[in-house]
Structure 1
Amino acid sequence: MRLIVNGEDLEISHVETIQELLDELRVEPCRVAVEVNLSVIKRADYVAYRLNDGDKVEIVSFVGGG
């Protein structure tokens, strides 16, 4: 499957869901927000949300500050 993740073209064959993509990229789900094709996906849906070939995925990390 071909995905565009944060503007980078990736070819990943064994990823079907957002959770699997985050696992593959070694990203902790509790520390990011994920958008697919301009729609923000709820964290509770990461396990079930199926990605499709050509999807544009943005993974945004939370940054603390004061």
Structure 2
Amino acid sequence: MKILKLIATIACGLAVVLGIVWILQGYNILPGSFMTGDKMWAYRGMGLAAIGVILLAVINRRRA
């Protein structure tokens, strides 16, 4: 189960990082793609990052 927890933690961390990149591209801070300047991608990035943070908290909480 530890390996599964590690894989899930890495996947959620990547979701958070990808969400932040989408936010930066959506707000035209990180140029260089078709997403640049499109606020729709910023909103999607916020959702993805939020889901990643929530799942990280759920996966890594300590059991009493």
Note to self: With relative contact order in percent (Cα under 8 Å, 6 or more apart) as the yardstick, tell me which of 1, 2 scores highest.
What the structure shows: 1
Item checked: Which entry (1, 2) yields the derived value -25000 for helix-only ellipticity at 222 nm (-39500 (n - 2.57) for each DSSP H run of 4 or more, over all residues; to 500) -> 2
Margin query: Of the structures labelled 1, 2, one was used to calculate distance in nm of label points 7 Å out along Cα→Cβ at positions 4 and 52, giving 2.4. Name it.
Written below: 2
Item checked: Which of 1, 2 leads on Kirkwood radius over Cα pairs in Å, largest value -> 2
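Taken together, the values in this text are just the output of simple stated rules run on the coordinates, not laboratory data. For clarity, every value in this text was computed on a predicted model and none was experimentally measured. Cβ atoms are built from the backbone, for glycine too; each structure is taken alone.
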